[in-house]
Structure I
Amino acid sequence: MSDRPTVVFFPEGAFGPTNNCVGIGQVLRERGARVVFVVEESFAGTLEAQGFEEALMRLKPAPDDSVPVTPGQFWKDFVRETAPEFRKPTIEQLEGFVLPVWQELVDGARYVDERLREIFAEVRPDVIVEDNVVGFPAVVSADAPWVRIVSCNPLELKDAALPPTFSGYPTDEVSGWNDFRERYRQLHEPLQREFSEFCVERGAPPLPDGEFIHESPFLDLYLYPGEADYRRTAPLGPAWRRLDSCVREHRETLDPRLQQAIESRDEGALLYLSLGSLGSADVKLMRRLIGILAETEHRVVVSMGPQHEELTLADNMVGAEFLPQPAILAHVDLVLTHGGNNTVTESLHFGKPMILLPLFWDQHDNAQRMDELGLGVRLAPYEVEPAELVRAIDRLLADDDLRNRLTRSSQRLQAHAGTEKAAGVIGSLAS
């Protein structure tokens, strides 16, 4: 190893895990490391623009050249096409959404395995950092220590005394837990067993029962504030560390319209609406929420997402396809979110109450956790009535006790930056 360690980040092909890794990568680079991102070809240039090296790969055959591709395009299309599943109870989403997602992820891991080995042989990493929900044999069997990051809700780390992953079920009501777990097992066991066999064929250990990814024997990190974390009965292994928050630094000047909205002294609170890069692909839902918020007295910053050209903002709104979320969250009064793990943990980092409108995956778990801890309100995105949504906003804005509680938590989180902690342990492993 040279005096300058090489750290390779391999995030899932979506903005949430990628942005999580960017924050850690920024610190490592400032500490002298060479930081390389292995990214899907649709992300080409996005990490280079932030000063990182890129190594490109594909998770499936190239599409028709005539079709324009943007970062994470496959998942945006996938979510848009399966959006009707989001209206169903979570146990029904297992077959119509969760299983197809796992199938796509497993197929991608198979397809890219040889390319990953080529990249690692060329880059020669001192440590590989994987922020994915599915395992990659090329990572596990590489000639370098590797780190697993869990940037989803920590129910991904199973515990029989906690609700099943993806269920959105309460922690104090066990009815339905066994049925959900059994249905998940029935649907996913054949795929999981087949994928485990593939991992062994490619030089990796077999997967743990029921899992699609290995634990690293070197270092495992998960992202969730201690104030919101679950009380476990199955302790995590010695390689696990918790990152209370992991917020990337925004170093660019804000768009003047955004800056004006933040600094405005108009009446009403400043709200932030984001369903993430994937959830915002549901144009009908975005239009409905924009219409409800247009009738309030509040100012609204809207993360418009990939279908931004199909959305029209009201006079009390400003927005764009992509927004520098951490720079905005520091100034808003309340967040309306799909419940993605990055947005939830970043909102807590900045001490903001939340309205949570979960659609899929761990968003249901995050929404339920914030609601039962009194840190936000969980509402059904498609069924919520306008008056119900407005009442929830007004109630959270008027809750001084909650504001004080969130402020104290935010001060602690910001004083102990997860990016610094993660960079420290990853840097030590690289050395």
Structure II
Amino acid sequence: MRASVLLRLSLVALAFTLAWSAAPLPPPIAPAAARSADGTTDTQAFDEAWRLVRDKFYDRNLKGLDWEAIGKTFRAQYAAATTDAARSGVINAMLQKLASSHTHHYTKDETAYYELADIFRYALRRDLPKYFPGRSVTYPGIGMFTREIDGKTFVAAVFPGLPAAKAGLLAGDEIVSADGKPFQPVGSFRDKVGKSVTLQIRRAADGPVKDMTVEPKRIEPDEAFEEALKDSARIIEANGKRIGYVRVWSYAGNRYQELLEEVLSEGKLKDADALIWDLRDGWGGAHPRYLNAFNPYGPTLTLTDRDGDTNVVGYRWRKPVAMLINGGTRSGKEVLAYGFKKNGFGPVIGERTAGALLAATAFLLSDGSLLILAVDNASVDGERLEGKGVAPTIEVPFDIRYAAGKDPQIDKAVEVLADGA
């Protein structure tokens, strides 16, 4: 079996494969799409995306689609598009015909572009230096997830310790504008690192618009997710119990699990009576073995050196635990949700997960845009979660709009654990 196939198989449950494609892309061109003599857009990047789907997509039959015909239809639309957003929209409209997760096109105007480029930095190692000197992926931002609902932009989550949190932004805030202009997740902060940006926000549906000043910084996604995990850890006092809380924003790497176990074994939550393990939103990449931390039946080995420093191997959390999930819980996190629920480790609270579980890899196209493509099918214990997801054991709907920082899913978890811990 080829090494690249072995690598993909070993990571299939992560829904992220880091295998490098043996077929390199054409040499890069300038980031802005070239124009032909008649004023239409050069279709090189589109053609690359179309060919990659044809040659790499996990379903050799391409879901029974006439890919040649689809390519001709959308190529004409791409050629007529006049902005990066419109061109990306055409590629994504084509990709949507495949009805598959982990198959999407991103531009440098989206925070997900940088987060995924960082997650897939090994797969992109040959081309990454062309767009990110030194392979350090960063972008100007304030540390938050946003969600588009009915044409409005809402804060979906705020990363502890980063500018959005420091400024007082809350989940549920509507971002009306930035410095008086339409809000853009990256564009509103480009060339403004270290400077003040005034966001116009609305906290209540019928409330006034108020100004909030933030100071953007260069964000390195991996580092930001690590710090946000550690900073999220806190104790919630309820019914005489100390309920620990921690949120894992990304699981694309073993380091996140190591940090989680450090927080539980020797950090802020080591004396908690119970735990809320929040896997909502963000990115997947989790390995099934991460569940071992919540399997009380395995042994834990503690090594102590001559200076008294200890190292825990095979850490186990042996106290009550609840998991939080929602429609943004995807990929490898769904593997954890499935196993946690199936083995009865604790209540699973929230909403059904995304049903987005395929193994993917990434490609930088010649215009600098990013294509994420599903290259392997995936199942968990023989069950396919793609398009299905994992249902909670306790369903708690949560409309994020104008939540003003309130979180009924956390509240329910605290209630359940405080009553039974």
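To which of I, II does the computed value 3.8 (distance in nm of label points 7 Å out along Cα→Cβ at positions 345 and 385) belong? Derived from the structure labelled I.
Could you tell me which structure in I, II was used to calculate helix-only ellipticity at 222 nm (-39500 (n - 2.57) for each DSSP H run of 4 or more, over all residues; to 500) as -12500? It was calculated from structure I. Once Kirkwood radius over Cα pairs in Å is computed for every structure in I, II, the highest value turns out to be that of II. Have a look at I, II and say which one yields 1.5 for distance in nm of label points 7 Å out along Cα→Cβ at positions 281 and 321, as calculated. Only one of I, II returns 1.5 for distance in nm of label points 7 Å out along Cα→Cβ at positions 281 and 321, namely I.
Any read-out appearing in this document is the output of simple, stated calculations on the displayed coordinates, not a laboratory observation. The structure displayed is predicted, hence computed values, not measured ones. Cβ atoms are built from the backbone, for glycine too; each structure is taken alone.
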